[in-house]
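Novice: The data blocks that follow each hold one structure.
Computed from the coordinates by the stated procedures, all read-outs in this text should not be read as laboratory data. Note that this is a predicted model, so its numbers are computed, not measured.
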Structure P
Amino acid sequence: MITIQCQEWQYRKAEQVLKVFGRSYVYTLLKSLNKTPKRFSELMRETGVNPCILSRNLKTLTEMEVIEKLGDLYTLTEKGRTSLELVDEILSIF
């Protein structure tokens, strides 16, 4: 029974993470932040993302600790860099 509960939790967690990484422009944001830390306006200009969508994605990624905000700059965390590497590896398969 414990194994089944653990698997169900893992599936839900996987679905949540994949849902966020599947959002429009999340991959673009991660690639942009992988180069250098950026301000909100720089991200908006570089990615062309609508401010509302950008704000929502930045908030979610910050809550997931994929990115962090230091002053007025957003930057990738170690978890963010690892996530980006994994996504790139998955994309290389297809």
Structure Q
Amino acid sequence: MSTNAEASSVSMTGLALYYLRLGALGFGGPVALANRMRSDLVETKHWLSESEYNEGLAVATACPGPLAYQLAVYCFVELGLWWLRSWLKPLIS
């Protein structure tokens, strides 16, 4: 997970709204959606680093199924697990 300040401001609501908007308004096929996710998540919002995104793209390409869906799941898990760990840490400590 990215350690920058923008990544720490990711909320599950913001992440869900982002993917809702991407799914509702995105068009052009899986490669276009993957490129849109790169520009949004890496360059604009800085929620993921370039290396994290590239790793997700490699995993999504290797997995069967639609590329954009696999990549979205990977990015959601990367960001969602970070959010869950940050929420549970005070409870566990």
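Novice: Identify the structure, out of P, Q, from whose coordinates P(r) over Cα pairs in 10 Å bins from 0, in percent was calculated to give 15, 47, 26, 9, 3, 0.
Specialist: P
Novice: Out of P, Q, which one gives 24 for relative contact order in percent (Cα under 8 Å, 6 or more apart) as computed from the coordinates?
Specialist: P
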